[in-house]
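Visitor: Some structures are shown below for you to check.
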Structure 1
Amino acid sequence: MALPAPQPLRPRPTQWPYRADPPQRYWGNYERYQQRGGLVDLDADIAGFVGHGNVGDIARFYFFCLAFDQICKDGIAGDLAELGVYRGETAGLLARMARRMGRTAWLLDTFAGFDAADLTGIDGGQSKQFADTSLETVRALVGEDSTRFVAGHFPASATGLPENRYCLVHIDCDLYAPISAGLSYFYPRLAPGGFLIVHDYSSLAWEGAEKAVDDFFADKPEAIMPLPDGCGSVAIRKARSVAITEAGALGSLGSSWTLAQGDAVRHLLGPGWSGVESWGVWGVGPAHELRLRLAAGASDRVLECDVELAVAVTPGEHFVDVMVADRPVARWQFSVGANRGIRRAVLPPGPPGGEMVLRFRPQATLRPCDHDRTKTDNRPLGMALHAVRLAA
């Protein structure tokens, strides 16, 4: 049976109705987004992304932004990684987000185009491409703060990576062999709920990319989600374990301290927190929420939190208002001489549905880069949480 004759290339549609609005949180509701401690600095981030040839890939930019917002909201731990950096346009976005989140961006590439060893099998007809780059030019574009460059042929180059967990991994290698190797390496190291994004899957330009993803996820619990970007990326969120999705809420943990690190605290974190770190978690922006589940109608309980306030490194007294359903239940005071410590709040009886949203509202936040010019962290930090419990 004869194949159909090739059709002429259709020009890229750029006008209505093919052009879409950005997500509303980044335009119509951007002020509200910023008040809630939003991570994305839209003007700066979009300029950095499109300034080097990515104008037609803006859908992928917005997906990355939404993914990072969700990572912060869900309190997903781990660093960021990109396998297949090329000239560094997407890597620059990952690096900026890593700095704001207090993470590290790991950037892996040959920095010299395709490796001949990968031009086999389904990709045997491909030629060596993407050699018009270098480690030096990418480093100059992306910067070095909170960023590590790993040059070499993957997976041999993986020996330069620490045994970290990752909250987001972007794989953009085009070919079957490196994509398959990247999935095999990063999938087991992806934090529960973390994002795995593979470029070029549904573009119909790189058969190896599609086959590598299909082969790898054929026996995995997750399914791929196609994205409407120019080169047909797909995204996967790592399945959460039963221990996380069905974890007992705070009320069932009694008087034992729950450390605000690792998986134990994730199911308690609402909006307004950065990623969980090895010591605890920073609140970002003007409000940070904990979601507690208490027995309906339970008598007053005392919440105890081991906390500190970022702005309390400056002179004077500083306060955090603790609210339940817009009702103040405590005001916590902080100062240079009395910052980190145990603070307490008496909670009202549990609501009928059993879930209580506790909101911490610091009266001021502090960007570390404004307080100390040697720092690059520009997150508006509020209150840090180290541990939490219900007093006996």
Structure 2
Amino acid sequence: MSKMYVGENIIKVDSKEKVIGKALYPDDLSFEGMLYLKIKRAVHPHAILRKLDISKAEKLPGIVKIITAADIPWVKNFGLIIKDQPVLIGIGQKMRYMGDALAIVIAENKEIASQALRLIEVEVEKLEVISDPIRAIEKDAPPIHNNGNILATHYLEKGNIEKGFAQADLIVDKEYRTSFLDHIPLQVESGLGVFDAKTEVITIWAATQWIHDTQADMAQALGLPKEKIRIIQPAIGGAFGKREDISVHLHLALAAMLTKRPVKLTYTREESMITQSKRHAFIVRAKTGATKTGYLTAWQVEVIGDTGAYASSGPAVVRKGLYHCTGPYNVPNVKGVAYTIYTNNTYAGAMRGFGTTQMAFAYESQMDILAFELGIDPVRFRLQNAYEIGSSTPNQQILNTSVGVKDTIQEAARMANWKEESR
């Protein structure tokens, strides 16, 4: 197999169709007699819904049906790891971010559906908006979920951190912050749904990265066996982690079931930005010790990951960031804690790097500061601390194969024409 692929140019199986414009994305698909959906979203990022009046919108010519939480009492919450996200917010329930769905508007065309959104009257009891994870963990902060604002806590310990700092000639203690980041795939969230009344099978044409997990999550939310949910994957216009989360799938399924007609839902770019997952914003507090000869002795870290209004992949992403707190560098003594925090920001989930990208900003900044303070060339400083075969990671995994950190650093320095700094 290696002779067939390694070192050879391999044509992607779908590249030609995409280049010549024949690839079919969800928004390219249609069915005869198809209805169009629009979603009425939250009017405040943290509030209790007190009134949802759809009467004016229902009278609009071309409106087929408007679904609210009162119409679907059997539907359960959904979510990748923790089922904490409601399909629709009901009266007396809490909206936790601006992407929360209040009603599904079903109409003969998109224009009528959009017009109906403006006719839906909403009254809320506003609560304090928590946009800062530090505020979220203060004792007097209002709880976003019933169990409080700390979703998960993870710990990490290797060696003896006190001993490590005692051995250090230099200690650098800094705080780093990264922001939310949207994936911005070219294709916004879009899909179609069809309900077969004879077989009671719901078929969804929509992009997802985890097709079987999406099927399972939909089935548990709708109270159906998995074999009643069929997902067909059209061409995906970019994913990068964003399409691990459910987007249009459940709203399409409900609309198709309750109208018995094909339905279509396509987000606007604004809706995609407000509603769907982001890369987590991190606060990283790192304290690092090193000897005057340039060897790392201790690394202590506190990670605060803002997972927004709902869990999504949050606990796994923030924990993964913690486990990569020292980057590809040998440190005999490590101690860390990571908190995954609810806020009223758009929820955060998977994005390429899965928590390690944010940590790289922190640990590489620490390495640069240490090298500068010690008067050691930053390339040489990294090389003498870099992983090699037999190294142990912060969670004490022994690296036995494929450890190419030193080769990578050396090649990068060569390509950059790096000249060793001397001070």
Structure 3
Amino acid sequence: MNQMSKFPIQVNDRAYPRPNVPAIAICLDGCEPAYLDAAIDAGLMPTLKRIRETGTVRTAHSVIPSFTNPNNLSIATGRPPAVHGICGNYLFDPDTGEEVMMNDPRFLRAPTVFKGFYDAGCRVAVVTAKDKLRALLGHGLAFDEGRAICFSSEKSDTTTKAEHGIDNASAWLGREVPEVYSAELSEFVFAAGVKLLAEFKPDVMYLTTTDYVQHKYAPGEPQANAFYEMFDRYLTELDAMGAAIVVTADHGMKPKHTADGKPDVIYLQDLFDDWLGKDAARVILPITDPYVVHHGALGSFATTYLPEGADVADLIARLSAIEGIDLVVDRDEACRRFELPADRIGDLVLISSENKTLGTSASRHDLSALKEPLRSHGGLTEQAVPFIVNRVVSDLGAAPELRNFDALQIAAMAAAS
């Protein structure tokens, strides 16, 4: 995909052509590939079924950790977390001892593809379900020239032209602001995308949803099928307007519960407290964000800061022997293997197996809001994601070489051909 001489727009050492038709990347949050298979088999996604037959279908890999923020920013920048710096939803700063959300643009270390297209004179639109991503995705865009729009469903009634490129997006769309924990939050994204394509006519557009449904319902369940049936209706409209579209996901989703429906958790902070003393180590769960009702801050990726002098090799051996922990590596190996920023992860990185999840201490997780058996993500078993283009694209390759963060480049290439 090295087309530096042919494609004029350069962003983070990748080259992008100027689209001849709108280029759209859609990130279906938590879209385990089985969701699409189940809905298509049920006859609920005729447009995606046709696109899979006449376009290009692959499986790609997400970045690790397979969480929302790292993958959305990888898609937005076309690069892994080692380049853009967003390696989780949540960050521990050992210098200050503070745990903070990584949703502020000050944590972003690379420009977005959206900024690259905007600086080249293109029109850019970004719609995200949750507001936690909005500032990061819109970083570097100027909204006073009428060529950029970036807003979230969650805060759509408070948008302004100065900060988002549009006044009161909720009123503009004619829809009330949806509940955060609802399928409607994502439907708002799709409805806005259709109207933006018709009226704003962006050269590049990014639509990214929430995984509320996927955390609650397995592939093939009626509520999950209804979500993808709804998506297919909007995909039909976007496709009919002539856009080049790439559909991918930030991560998959797996069941993380025991046979009786209780979360299947390995509480790491409790283990380290037993081995090293109370709070000598610090376990960080990068899945943590303000929206924990549907996952209880339980995912399959954790990082741990160890006290000075800790026997790293012994701890790796102990942890590796625990059933349900698939991988334990030190910082250097984690950065090499997963392309992570070394200054933003701990001394150890741990990944759990397909049906296990990682917690801190049992007393620190409020799981009372979990109404269904836990489904979550973050590990290697949630790394496979769909990658579907409504055009024929040759020599696209497949996972592991094909990554979800190739989406905007492939969309632009398809839109330029």
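Visitor: When distance in nm of label points 7 Å out along Cα→Cβ at positions 46 and 70 is computed for each of 1, 2, 3, which one produces 2.1?
Guide: Clearly, the read-out refers to 1.
Visitor: Could you tell me which structure in 1, 2, 3 was used to calculate distance in nm of label points 7 Å out along Cα→Cβ at positions 142 and 166 as 5.0?
Guide: Answer by label: 2.
Visitor: I have 1.05 for Rg/Rh (Cα atoms, Kirkwood Rh), calculated from one of the structures 1, 2, 3. Which structure is it?
Guide: That value comes from structure 2.
Visitor: Taking relative contact order in percent (Cα under 8 Å, 6 or more apart) as the quantity of interest, name the structure among 1, 2, 3 where it is greatest.
Guide: 3
Read-outs throughout are calculated quantities, based only on the coordinates presented, and are distinct from any laboratory measurement. Just so it is clear, the structure is predicted and the values come from calculations on it, not from any experiment. Cβ atoms are built from the backbone, for glycine too; each structure is taken alone.
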